[in-house]
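Dropping the structures in below, format is structure tokens.
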Structure P
Amino acid sequence: MNCLAHLYLSGDDPDLKIGNFIADHVKGKAMNGFPPAIRDGIILHRKIDFYTDTHPVVLRSKERLRPVFRKYSPVIVDIFYDHFLAANWKNYSDTDLKVYAQEFYKLTEKYDDIMPAKTRHMLTYMISGNWLVGYATTEGINRVLGGMSRRTAFESGMENAAAELVQNYQDYKVEFEEFFVDLRNYVQTEIRGNH
């Protein structure tokens, strides 16, 4: 899953949310340098990623993309799924997405001192481009994928992936909805087990 889903799945716990958010930039045992509650968020992020990468519905989405996008298929599926979460946000949250995004951006200011440099760098672009809200439209997804494509070391073709989303929109939407029910249940069980 991508940023929005990771934040959403963290619930209302700010430490868990920030740990989950910075996790991609915290490698291996480096997480031991963070406070326990942040560490829980990093661990949760890793569990979500593993669960997502091995789920049969997600594998179906990836297979549809693989012939054209090869090793970038998992990254694209993560972005597509964030799109469906954002586009149907009212089904998942009582807080308006624009408000939710602004509250999160404000929250990050309180944790600036523990943010890895790479996260801080990414956050600058995330806030200026308001990615979390942008995920709700196919144009926003196109911008995000285009930006990611420019930053990849190899030819990824990700700048063309939004067209694939539009073409097979209903298939990806059904897969997201089926998968996200399972993922939410899994995460709620994990969080309850840790508290």
Structure Q
Amino acid sequence: MSPIVFAHIFEFWVGVIFLVVLFGRLWPSYRLDSFRQQMFMLRDELFDYAAAGNIDFNDPAYRLLRQSMNGLIRYAHQLTFFRLCCTFEMWRNAEEELPVRWSASWEKALKNIKNTEAQNKLNEFHVRSLMLAVERIVTGSPVLIVGVSITLVGLVIHKGWRNLAQACKTAISQVGFKFVDTKMLEEEAARMAA
């Protein structure tokens, strides 16, 4: 074997090892840290909204939303499509119907807020936290990434989207919310925060 061929083989394997380390170790760690940081920022934004006097810190809707966000932050390392499928199967095969307490409590607390602007803003915080969780699940699953890619191509061809970032967000939300049971996700997040 000539030194040039040996050098090419060596370079190839160094590149393969680099990619394995990058995608096997560094990328998942980055995704986890990024998700938690975005959720911390959203939770801080919610706190600032309450601190500005728009809603009371003891309001049940505020407390439930904060509990959900804390659970998602704590539960982030377990927030994968595989684990979500396992949890869904556990719920489906449970002997008795598992109660959906958090969602019912959230809807009741949200309806009890008299100020419709505050009600809409809290609902916006809720949707944004769910969207962050769904993005984390979708971008961590090769199966869902393929689904997003196909949906993205369909959106670009069908609707002629010119803004790729917005098309990606739409594709992620379409695929993610189709495969992710948000009520179960919220229940698990609330359970983890407790």
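What follows draws every value from the coordinates through simple rules; no lab data is involved. Please read all numbers here as calculations on a predicted model, not as lab measurements. Cβ atoms are built from the backbone, for glycine too; each structure is taken alone.
From P, Q, which structure was mean count of other Cβ atoms within 10 Å over residues 73-80 = 16.9 calculated on?
Numbers: P: 22.6; Q: 16.9.
The structure behind it is Q.
Looking at structures P, Q, which one was FRET efficiency 1/(1 + (r/R0)^6) of positions 9 and 153 (r between Cβ atoms, R0 = 41 Å, to 0.05) calculated from, given that it came out as 0.65?
On the way: P: 0.90; Q: 0.65.
Checking each candidate, the match is Q.
Matching task: 17.1 is the computed value of Kirkwood radius over Cα pairs in Å. Pick the structure from P, Q. Before the final figure, lay out the partial values.
Details: P: 17.1; Q: 19.1.
The value was obtained from structure P.
Taking -26500 as the value of helix-only ellipticity at 222 nm (-39500 (n - 2.57) for each DSSP H run of 4 or more, over all residues; to 500) derived from one of the structures shown (P, Q), identify that structure. Before the final figure, lay out the partial values.
Details: P: -23000; Q: -26500.
Source structure for this number: Q.
For structures P, Q, calculate distance in nm of label points 7 Å out along Cα→Cβ at positions 17 and 57 and state which one comes out highest. Display every interim value, and only then the final one.
Details: P: 2.5; Q: 5.3.
Structure Q gives the largest value of distance in nm of label points 7 Å out along Cα→Cβ at positions 17 and 57 among P, Q.
Tell me which of P, Q gives 31 when you compute relative contact order in percent (Cα under 8 Å, 6 or more apart). Write down the numbers at each step before the final one.
Details: P: 25; Q: 31.
It must be structure Q, since only it matches.
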